[in-house]
Each structure stands twice: as C-alpha cells, then as structure tokens.
Structure P
Amino acid sequence: MIYNCILVRYTGEFGVKSTQSQEFIEDLLHNNIRRALYNSSGQDILNRINFVTRQGRLYINFEKEQDSDLDLLISIVGRTFGLSSISPCFRTSVRDKTAVVSVAAKLMVSHGIVPGSSKLAVRAIKNPKLDIPSLKQDITNLGKKIAFENGSKKSFSRLRFKKGPKWKMGPWNGNIEKMLEIEVYMDQAFISGERIKSPGGFPLGLEDKLVALVSGGLDSPVAAWMAMRRGAIPVFVVMDPHFDNKNSSGVNTSTVREKALENIKVLVDYTIGAIEKPIVYVVPYESVLDAFIKHGSKKGITCLLCKRFMYRVAEHISFLHGCQGIVTGEILGEQASQTAKNLRVLDSAVMMPVHRPLFGFDKDEVVTLANRIGTMPISNIVSDPCKGAPNHPTIRGDLFEVEEVENKIDIKKYLEQCLSGIEKVS
C-alpha cells in the first residue's frame, strides 16, 4: 500500500480552550512540527509536503508518494507533544467511490481487521450527502471477498493477515491500534488502517520554562518528560557526586553523571521542534555530600540535607533563566525522604515552587511510562548506590534540626563553591 498522507489528531484539550487560545496553540504546534522536520531533514522535506488544517486535525499531504518521506514524517511528527495520535493514510477523491471502497477493503484485510466488526468507522465533515451506511456495507462485502480469495474457506476470523509495519518514532514507543477509519473532509477521503498513539499534552513552548533535576534513576527523567508534555521547555540540572565508576568487586559501572546525561539525551530528542533548545547543567557536589554524611548520617537526615541543597542549586539556576518552578521525580511515600512531613521539610529550603508530576504514581506506572518514553533501558544500567544514604533514615524529619546542621557547616559557602564549578553541557 502506497500512502500519500499523514492524518494528525490534536489532543482533545485544545477543544476546551477559547477560540483565540486554540488558534494560538495550533499555530505553535504547526511551527514545532515544521521546525522538527526542518531540523531533521532540511528544507527539502518541507518542499515535498503541504499542510491542510481544520479544527482538531492536520493533514500532511505528500507531493509524491515516497516511503522514505512516510517513515520520516511518522518518526518526527509522531512523537510531537500536543498530538493525540497519527495515522498513515491513502488520500483520494470521495467522488470516486470505487477507489474508496477498493482501498479501504484492501487496507482492512492487510491489517487483519474483520469486515463488519466495530473496527470500521466513517466520518464525514462538510459532506452531508455521503451515504455512510451504504459505503460501510460495500467495504465490508469487498473485504470479505478479498479475504476469502486470499485465504482459505474457513471462518474469516481464523484467517491470517499480513501485519502492518512497526513504525519507529524516535524514543517514543506509542501503542498502535488497528482500526479502519475513513474521514471525509470537503471532497477528499482519508483512509487509514491504524492509529499510532502520540504523547499528547500541549506543544513545547506553551508554558514557562522549568528547572528539571534529573538523575540516572527511573523516576526523575519520567517526571521531567511529564513537565515537557504540558508544554514546558526544561533547563536540565544534573548533580554530580563524582563516584568512582568501579564497584567493590572492581566491575565497571556507569556513574551518576553518565546515566543522567543519557536520560537527558533521550528527553532532548522530544524537543527537536521546540523554539528554544533545552539547556543542560552539571553541578559537582562531592565535597558538600561528604559534609552532609559527616554531620547528618547519625541523625538519619543526610538525604534531607542533600535534597534541600539540590533544590537550592536548582532555584539559583531558575532565577538565571526565568524559570517558574522546579521539577523532581519524588513519589509520596516511596522513600524515607519522600514522606509527607519530609517533603515539607524539603520544600522549605526554597521559595520556588517544587512540582512533582509522579506524586501519586506507583512503581509499576512509572516503569510502564519509562518504557514508552525510552528511558527504561538506561535506568537498568548497573551503578553503585549513593554513598550518602544513612542506615536508618528518618521518616519524619525535624526542620529545626536540619537547619541547625546546615548552619553548622555553612551551607552558603558550599552553595557558592558548587555554583562556581557548574558546567554547561552542549
């Protein structure tokens, strides 16, 4: 099947906005898509396609049918924030009913969709004269005929069909739903056999920037991605404790810095069309961590001291870049430092709001999302645990006690020291 169009569906949230806001969001989305395509393949790809828009939809039409263009469009457009789903389509004139029925029936059989099932939908926009029941019946009849000619005379549901292609969308692993859909807009019929799930949310650049603290673990990159999904272009911050990359057995392991930067590399892939490139900072803090271990481990507050320090670093960077908040991967109750009381202790370290997109998630939900985002393989890479974790961490830290230790070690001095050694990673 030679496709000649991509059908792009916007996130349903667009529709609840005012007309003016909706137009602004859609214009931003279209520009993000154009920039992403240009940054990936140059002006050449944009010269070979054209855009047709209507409320809730974008049709990207090819000037010439080329498989390479189709693969590129799906890989780039499919992972764009602000889209609900996309579908490769065959576009033809609705006036040629024979062509519509023939293409739809063949597409149905090639994707293993049972004629006459609920997996057939026909929608007509600005074409009230279309006889939808008759069109459905013709497609079903022809689909059955093709299936029986190509297969055995057994029950249709037992026949085996050629599977559709496995589309690649960069790091994004979107679900694919097999469903024959025909959208008629004006005098054109757009015929598709599958919906490919996109990330959803809002286009990047719609919200103000946020600082995202990202580690080599599982949770923080997922939290950063979720903030991006709502339209915020992040400023990534990696706190580098500079652990040796050999464990006690002498086996090489990845450092916190290495894993964190690999996570960020995946996340940056989603920003290819954003109007601004995300900024990445690495902040060394080995000396301050040693101080926290020395003064806080017996009291079980080392993690609280450490995280409060990270928040302060993130807040300082947020002031430099006009960011409006800090994003972390904390989940309520997952670790000792993430109980309700300890989170309150952490928040008191800064004036900037701290956003926790994963606050109510459980681990299985985070793993599922990390697999779809593309960061899960990185979190599985072996690395040594943090040397600062106390044997008996407190689950109900005392703010006065934590601040007393911070005053004792002169936290401002360490903050200035870390910020002076900050590294901007291109």
Structure Q
Amino acid sequence: MKSKVLSVLREFAAPGSRLLAAVSGGMDSMVLLDVLISVSDRYDITCAHFNHQLRGEESRRDELFVRDFCEKNQIPLVVSSGDVNRYANENHVGLEEAARMLRYSFLTSVPDIDWIVTAHNGDDNLETMLMHLVRGSGLHGLSGIPPVRDRILRPMLQIPRAEIAQYASARQVPFVTDSSNETDQFFRNRIRRAIIPLLREENPHIVESTAELCRILRSEDRFLREQSALALARVCSGSALDRAAFLELPEALQPRVLTLFLENVPELSRVHIRSALSLIRAENPSAALDLPGDFRLRRSYQDLVLEQHFAAAPLPGPTAIEPGQAVRFGSWLIQCLPDTGQYTPDREYLILDRSVLDRPMTLRCMQPGDRIHLTGGTRKISRLLIDLKVPKTQRPSLPILMSGDEVAAVIPFKAAAAFRKREGNDSVVLSAKRMEEEI
C-alpha cells in the first residue's frame, strides 16, 4: 500500500514540496500521515485538523488526539474549527455539505503550501459515485472523486479501505473512531452500510472496478468539456447565443455548452439548465427565464441573450416636439428637420408629409390598443412590432409620434399612410438615433 501512495506523490509532488496533510484522527488519515512521516526527509510535512463541532466531547477528543500525536512526533500542526450546524442552516445546505465546505475553506487558506493531501480512498470514491447515481447526476458526477484538483492531491484514492486497515494493523497506527460512522443518519453511511456489502457479494473487487470506470468517465468527461468549449466559441458572440446554430449541435453537447454560456450565473443547477434548454427549443420568440444572481435569459428571436437585469427604468412621459427641435425621449434622440432632399427613408430617418405639423406633435410610449393606419389597412402596433421582430423588452419604450390624437409614426420603423410624403407637398424629416444601443 505504501508504495502506491509514494508512487502518486512522486508523480505530482517534487522533492522539497510543502505538503499539508488533512488529518481527522481516523484510521485513513492517520495511515496517510504515517506514510508521509516516513518520507519527511523528502517533503516538508505540516498537519491540519478541522474540528466540525458536531459530536461534542468526541470532537474535542479527536482534536486533542491529533494535537498530542503531532507534538510527540514533532510535526507542525494547524487547527481550526467551525459551527457546521449554524453554517448549514444559514446557507440551506445539508450537514455533510456544510462540513465539507468549511473544511476545504480552512485547508485552502493555509499559506505557503504546495499540495493539500487528503486520505480519500477507493471506498470513498465508490460511495461518492453511488450517491451521485442515486441523486441523479451527469457524467461529471459519476466520475467520482478526482485524484487531483487544483492543489488538492489524493494519493490513496485507488486503495480499498480493507488494504488501509491491514496497513494500520501491521504498523500499529493509532487512530480514533468516529461514532457517527455507525449510524444511518447520513446518506453516505447508509450507502456504506447497506448497499456496498451487497455489491461486494456480486463483485469482491467492486472498489477496483469502480476506480477504473471512474478513470474512463473522467477521460470522456474531459473530452466533452473540450468539445463544448470549442462549440460555444462557434455559436456565441458576447452575451448572445445563436439559437439556430445551437440547435444544430449534437444533443449531448447542448447542456454542456449552455452551462458554459451561463457560467457567471451563481448557484446554477440542473433545473436551471433544463429550463434554459426548454426556453431555447420552444417556439415563443420572446420568452424569458429568471436565474439566480438577478440574471435573466431571454429569447430575442434567433438569439438567446443573457443579461443581468435590475429594476426597469421608468418610461418617459409625453414629450412635445416642434420643427427644428431635438428632444431626448428615453434612450432616443429625436429631431424634426426640414426635408432638403438629401434624406432617404431608413431606420434612422422617416420622411413625413407636412400635414403632420397641422396639429401639435407629441412623442409618447405605446399604449394598449394603439393602432396605426397603413396602406393595407389598420394594424395593432403591438402586432406590427412582433412582425418587425423588435425584441419584447424594447417595445414598451419605443417612441410613438402623435399628430394631435392620431398615430403619425412608430419610430423608427413606420409612418402612417396619411402622413407619408406625397408628391407636390412639402415634407419634414424625423431623425431617430438610439443613444444607448441599436435595436
């Protein structure tokens, strides 16, 4: 067993590396510490213990045991503690997850360390994989515990717990026993005590078989992550995802690409990814999905746009405009100019008949039931904007030009038939420029 651990250490940790051994006082971590002590001439060893404060006097006993062992063997020791129950309640996570989060927060905060070395073993890996399987997981979760992650190294991950126990017995390694491992309070314990013994009856080498399976799944997961990153670069531009290009991707890549696209969204879950996939596959061109962190994912016809939304700015009120005048209307700069013949109708200029000036001109936002008279008949403005594929979020603030109480134009798209330039009549030009972003 020792040779297996040292082989992993030699592969990743150069001679002279500063190793922080995470030691609870239990058999696995004490065996790890025993192995590390045997090579203390090659590595700089420090021990770390975190008191989870979950088992009262027994937790204090574990801490004192580790302190006493390190003092007797002249091993530097760092100790910390945390109120796991309180943290779990405040952050709405289970006790096991809260303990893990606090423990790793402590370990990664210790300065001047090259590697954090933990005693996770093959049985831990099997338990973790089964937990993910039962709860529902993708390929990443089914890959089990990674042997290396950032500065965390797990040199015992391929070793079954039975082999570790043999080493502890042969070397008379001292350790303490965690009484909570004998209860069925925790999901991991129920997996360990009820399910794994049945699997061992079918395959005595289930730990080794699972380790090999996890190695294969990690390799495939890594390949799919690489392919997903390449795919995202093809279908994404800034904060917008091209819907048509996305839907052409292999179905296996779509959730992964979407996860990368939404990587800045905090606390992103599988539920959010499923909802986002439904959003992009649906026919509704203006649907939206609220996400954690005040993010919103919305369809804008052929794009999927991620935005961090806040309270909407109030819509501008009615604003009078006169010939020769430039007024700011929300994010628009609107000017009424004399027609010198150099303008052509487009998305910046509307050319209107002079009759638009016969009554007071006012800019206002769209109101329910608003209609515009076009050559082919009367149309609801809301329907017109849908047909023009104006994003739903931009429709409420578009300027509507009123001539008296009649809609003269939907800026910057359409002029009403009665107010379009007519041969032989004078005309005016309505210039419309968006100050913040183009439609």
Structure R
Amino acid sequence: MFRLRQLFPQPPPLDLHAAMVQEFEKIRPRIVPGARVAVAVGSRGIANLSTVVLRIVEQLSEAGASPFIIPAMGSHGGATPEGQTEVLASYGITEASIGAPIHASLEVREIGVSRDGIPVFCSVEALEADGVIVINRVKPHTDFGGSLGSGLLKMCVVGLGKRAGASAMHAAASRIGHERAIRGIASVILRAAPILCGVALLENQFHATAKVTLLPLEQMESGEDPLLVEAWALMPRLPFEEIDLLIVDRLGKNISGAGMDPNVIGRGVDGYSSSLLRACRPAPFIRRLFVRDLTPETHGNAVGLGLADFTTTRLVRSMDPRITYLNSLTALALQCAKIPIHFDTDREVLEKALLSLALPGQEAARIVRIADTLSLTDIEASEALWTEVGRRSDLTRVGGLGEMRFDCGGNLLPNSLP
C-alpha cells in the first residue's frame, strides 16, 4: 500500500464571522425586540456547526430577540428528546456553550396537507415561536437526484416535522418521488409556520465551510437550486473509476444521512448488485466494500451498514438495533439496516474479502482505504494503482510502498503504513 493525496483546488479563505454578520443584515430589520426565535439545528457533522449556531444566537441577542435551540432531526437520536439533545452535545451545542436554552420536544401539530394530499406536520416549539431560523448544509442528497438536494427545504420537512413529518414525507416519496414530496410539504410549512429564513452552508473538498448564504423566507423555495449546483462542483469524489476493495474506517449519521454517502461509493440506499462484472454500471464501480467501525457521534445508529459487503463483529456489537431500525423504517430504506458478513478481526475480513474477488493473485487487487466518505483528500491505495497515480496530475504519491500494519489483535492501525 501507499499514501496518495488528491490535489483539489485551494479554496479562497473565508472569514466565517464576517460572513455571518454580513448575511444576518438581510433579516435584522425583521427581528422584533423580545421575539422568541427558534434556531433549528440538525444531526449532521457539518463543519463549524457549533460556531455557526453560536453566531446566529449572538446576532439574535444583539437584535433584542430571545433565541432558543430546537433539534431538527426527524427520527435521529432514537426519536427521544434526550437522544436528540445528546446528538447536539456531541457537536458542541449545549445550553452552556451556546448561551441559549434547548427545547427538545418532539411534539408536532398537523398544519395542513400538501397539493398531493400529504399530511404536513410541524414542531409545536417552532409553531409557538415568533420566528424560526433553519440551518443546514446544502449538498447532493443520498437518496435521489434532481434540482433539489439535502438542504433547507428538507430540513423544514424532516427536521421541523420531527418523526411524524419524516415518516409522512418518506411514505409519500415512495409513491411520487422525494423532490415532489419535499417541495409540496415545504410549501405548506413556509406559509403556515413563522419561518424567518434559512442559513445555507456549502462545504468544499476539504470538509471546510466554503460559503454561507442566508435566504429570507421569500427566497427559500427557489434559492437552494443554484447552491446545489455549486455543491456538486465542490463535492469530493474517489479518484478511481474501478476499485476492487474499498476499506472505509468509519460510518455514521454525522458523516452522511446514509452513513456512507452513496454519491461517493456508488451504491444506492435501496440496494446494489454484488456481481463482479461492471457491465454498464457507472463510476465509481466498487466490487467489495468493507466498513470497519461506527463513529462515536452516531450513537449506535448503523444505518448504511447494509451498503457494505463485509464488516467487523465489533461494529455489529456497537450497533444499537432499536435506533438503527427506527431510522431505517422511518426512511423506508430497509437495505441500509441489514448486517453484512462479519468477522472478529480486520485481518480476517481482508482475507475473506480478497478471496471473494476471484482475482488471479492478490497483488492485482485495486484496494483503496479512506477514513470516511467526507475525508477524501489523503487516502491509501494498493500497489496495483501505483503506476496510474504516477501518470495523473490530480494525484500525488506521499511516501513509498509498505505493508499494512496491524495491532496484536489483528486490526488495522489508524495509520497502517510505516
């Protein structure tokens, strides 16, 4: 194996504080002194999330408002107030650190029906506030394509809708498609709930904040569309069209709604083929996928595990079935909760995974190892990719070849190369 680095374009520096202050000026005149303003925060591991929340709370307080935090995360955190508060705390968002109370109730109220007849639910805490500010990263969605991705409208529907809203949206999406369902439900929420604005965040290939855009209420239904185009251009990808074995060190809801981003691994949440023949399947074509562990921030939620071919027994034991199954059933993504073949040690998994490739020799295996699907700048690759990397201007080798290193228990070391 050897280390390599993807040579992504260097982003221009972003003064996050200055950007937040400048964007907030768009709605400052709308803030009424004494107004109770809910700041809706989700469950993703967004870069600088705690800083963004803190700056919004500061700006609201300076304008004379009384801000408070509400978790906006559907069925995540086990769909309990305690679990969702714990998710926020894992991102550094607590009452003490932010200086604002957290109202974690999952109580919702049905506020209407969409144009397709879908019942629309919204958080009672949000409805009873004088204003709501929704925060989310805009990026390609894990479950569908189109002009809408994961962003502010989805946060309104699934986040403010809590578990009931998430269930209603996913049930409707199974019949009419995600984008139509989300846009229809969001349209009702934007008109019935006291939404002030949405704060849209873009991230670059280095998982760093690239852009902050505040969309006032009247811009929220269409303002995400151009941001999604930018997000596609900024999204990191695996640097090879075909990979025999992809090793993913960690999976989690903080990484992606699907645990591992399907836009990166090329496997959809509704299932994949384990055939070794590529045929007409698009890039990246990954023949075998081995995921090693869960992130601490996922709190046992192993949704996405079913996208792997192999895992470890320790990951299976660290999985919380109740939380995982609840999330999978809410999203109607049953494949994501299935448990793949697993063995006690990384070494044994690697041996079995390589044998399952039916290669003439293991030295021919195109192996890639990544930390997670957000971290694609520095990765490891096998000797079979050495020459290809040397020919490419977008990649550079970092060091020479070396054997994978294991601990005394047969598991890969965090940096497995000497």
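Bear in mind these aren't lab numbers, they're just calculated from the coordinates by the rules spelled out. Please read these numbers as outputs of a predicted model, since none were measured by experiment.
Please state which of the structures P, Q, R yields 21.9, 72 when Rg and Dmax of the Cα atoms in Å is computed from it.
The read-out comes from structure R.
Please state which of the structures P, Q, R yields 13.6 when Kirkwood radius over Cα pairs in Å, for residues 10-89 alone is computed from it.
Of the options listed, only Q reproduces it.
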